[in-house]
1. Of the structures 1, 2, report the one carrying the highest value of distance in nm of label points 7 Å out along Cα→Cβ at positions 74 and 146.
2. Work out which structure the value 18.6 belongs to, where mean count of other Cβ atoms within 10 Å over residues 186-193 was derived from one of 1, 2.
3. Have a look at 1, 2 and say which one yields -12000 for helix-only ellipticity at 222 nm (-39500 (n - 2.57) for each DSSP H run of 4 or more, over all residues; to 500), as calculated.
4. Ranked by FRET efficiency 1/(1 + (r/R0)^6) of positions 98 and 242 (r between Cβ atoms, R0 = 25 Å, to 0.05), which of 1, 2 sits at the highest value?
5. A value of 18.8 was computed for mean count of other Cβ atoms within 10 Å over residues 66-73; which of 1, 2 is the source structure?
Structure 1
Amino acid sequence: MKVIVTGGAGFIGSAVVRALMADPGVQVVNLDKLTYAGNLESLASVAGNPRYRFVQLDICDAAGVAALLAAEKPDAIMHLAAESHVDRSIDGPAAFVQTNMVGTSVLLEAALAYWRGLDAAAKARFRFHHVSTDEVYGSLGPTGLFREDSAYAPNSPYSASKAGADHLVRAWHHTYDFPVLITNCSNNYGPYHFPEKLIPLTIVRGFKRQSMPVYGVGENIRDWLYVEDHARALITVLRQGQVGEVYNIGGNAERRNIDVVRGICGLLDTMLGGAPHAELITFVTDRPGHDQRYAIDSTKIRGALGWKPQENFESGLEKTVRWYLDNKGWWERVLSGAYRTERLGLVTA
């Protein structure tokens with residue numbers, strides 16, 4: 001099987017590439033624009049493998065995408081390329097619309113044309129797997145879970161652009177009978193995570209003995225999913241999922257942001273010693289329009305496809321903190337670029 005992974009140099013994409021490459025029967029073509037969050041160092045373990053190829057390409061480049069499909073003749077596309085940080089979407093929403101919506105439409109048009117040219121057996125085998133987020137569903141109250149049939153109610157420019165992409169993929173299936181799969185996941189964490197998101201940012205700043213910012217009073221709740229569990233789920237959906245279906249993927253690990261940060265502090269205390277890291281916690285102005293709670297009901301993928309996470313939140317968080325402490329060179333090189341853990345996403349008059 002040959003799979004094109006878009007955004008394969010990103011956090012989740014690189015985990016998917018590494019997991020796919022563990023199967024000797026799979027070839028992977030990694031299509032990535034290499035924006036600030038793309039990092040080929042995350043794929044050093046597979047870079048020299050003859051079953052792996054990297055192509056630097058923007059998914060908005062229609063001619064380039066069409067040429068790549070014609071040359072590589074993939075059996076599947078796993079579409080993870082996206083602008084993904086809510087704070088950045090507040091500062092610059094146009095880039096999110098361009099990549100997440102326009103880029104997805106360009107990819108869909110090229111993939112549809114390619115699929116129509118396949119023979120019957122290859123057509124039946126082909127899959128277009130679109131990877132999305134639980135944020136498209138909006139914000140939950142204190143109870144309830146997002147299900148596959150939950151209404152869309154995106155609240156940030158990021159989640160709105162991902163919701164638009166989801167609708168495009170669904171439309172291509174219903175209008176053209178194009179064989180798609182859609183997954184919506186909860187918050188990912190784990191190794192190789194660009195340090196602008198809550199968990200890696202807190203670890204890095206804690207290591208440096210810098211203040212650890214927590215939005216508002218830290219009561220916002222997220223369902224956390226270890227990235228390698230997510231990668232396994234995505235490959236399971238690709239291989240076993242029913243065409244046209246949506247699968248929600250969650251870790252069943254709801255935590256308040258403040259409890260996540262305190263958990264990291266406790267692990268840093270154990271691993272590094274010194275003064276309690278919780279002394280570094282600083283409450284800062286909340287994100288504009290900050291959704292209160294996300295939580296995924298993953299009953300469908302667990303029951304229909306037999307997937308379940310291998311890590312609970314405590315084991316996954318310990319592995320994550322240890323990885324960042326053991327791989328200081330990786331995140332130092334990442335932070336030598338334009339982003340150095342400064343605050344983004346504040347709306348100013």
Structure 2
Amino acid sequence: MARLGIAFSGGPSPAEIVDCVQLAESLGYESAWVAEGHGGDQFAVLAACAMRTSKILLGTSVTSIFVRTIPTIAMAAASVDDLSGGRFVLGIGSSHKVQVEPEHGVPYGKPLTRVKESVAIIRELLRAGRVQYQGETVRIENFDLWFTPHRPDIPVYLSAVFPKMIALCGEIADGIMLTRGTLATAARVRAQLGESAVRAGRDPERIVVSSLFPTVVGETREAALAALRPGLAFYAGFFPRYNRMMAEEGFAHETAAIAEAWSRGDKEAAELAVTDALIDATSIAGTAEQCRERIEAYRRSGIDLPILSPFARGPGAKARFEAVIRACAPG
């Protein structure tokens with residue numbers, strides 16, 4: 001059966017997410033992922049999913065290495081892995097300065113170094129049960145676990161957008177988690193991963209290339225595109241990193257207009273600046289058949305694990321997530 005994941009980044013309530021993950025497992029999805037963001041505590045939701053499922057992999061997409069202490073991340077990961085019987089995947093990312101500092105009141109700096117040091121600390125703590133670490137961004141005098149993890153090695157995926165973080169994935173990660181990529185993204189990323197992995201003495205073929213794709217299934221392609229427009233305006237308007245990424249994918253004019261409108265608080269103008277071509281290039285939108293065809297196209301482009309990220313907010317969000325899960329279920 002083809003590999004396919006489902007991701008949650010707000011919309012359904014925590015209890016509704018558990019129901020959706022149960023549905024996804026019954027339909028053959030390989031994995032379910034929960035974001036940090038504002039949609040509820042990801043590890044608590046995944047722990048509940050662990051108790052209501054038996055096969056589906058459960059992961060974070062992603063957990064920020066700035067808003068939790070690193071030993072806390074390790075303990076949370078080990079807890080969900082234990083509760084799930086070894087089905088957990090730790091997705092880690094640096095998040096964004098525009099979120100970390102104003103939303104959490106935590107200083108943001110040297111994200112590449114902090115990610116690298118965080119992975120080293122987490123792995124050491126899970127393997128040895130104790131860690132002491134004096135790094136550039138993280139210093140731990142001593143921390144020990146009071147239980148034995150289910151597995152001493154939990155798979156670690158890193159979120160990456162640009163070459164330096166992609167290279168770090170090749171050096172230390174079990175998988176890379178992309179987001180809003182185009183059909184041209186995977187080939188470029190695989191080349192960068194391969195170079196870094198070989199330098200580190202690793203086999204690049206063992207690194208899983210996954211990607212989150214905003215997804216809406218509609219009665220028509222036009223309706224699906226319209227449903228994705230607000231989310232894309234937010235990503236390109238609020239997050240400088242994603243704005244730059246989309247610009248470099250060939251949409252510099254659109255992303256500049258979105259950023260300008262967003263900066264003056266005109267969300268309506270920002271949405272109007274989002275073209276169908278930009279949505280289509282970075283998302284999965286259309287009828288059920290069109291969405292399934294697009295998933296296959298991403299697989300052929302080099303994505304090992306496409307992860308559908310339905311966009312739905314407000315009343316009825318759970319039903320819209322369920323519609324995507326059913327329509328795109330692996331055959």
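1. Largest one: structure 1.
2. Label of the originating structure: 2.
3. Considering all the candidates, the number was obtained from 1.
4. The maximum falls on structure 2.
5. On the way: 1: 15.0; 2: 18.8.
Computed on structure 2.
Bear in mind these aren't lab numbers, they're just calculated from the coordinates by the rules spelled out. This one's a predicted model, so the numbers in the text were calculated from it and none came from an experiment. Cβ atoms are built from the backbone, for glycine too; each structure is taken alone.
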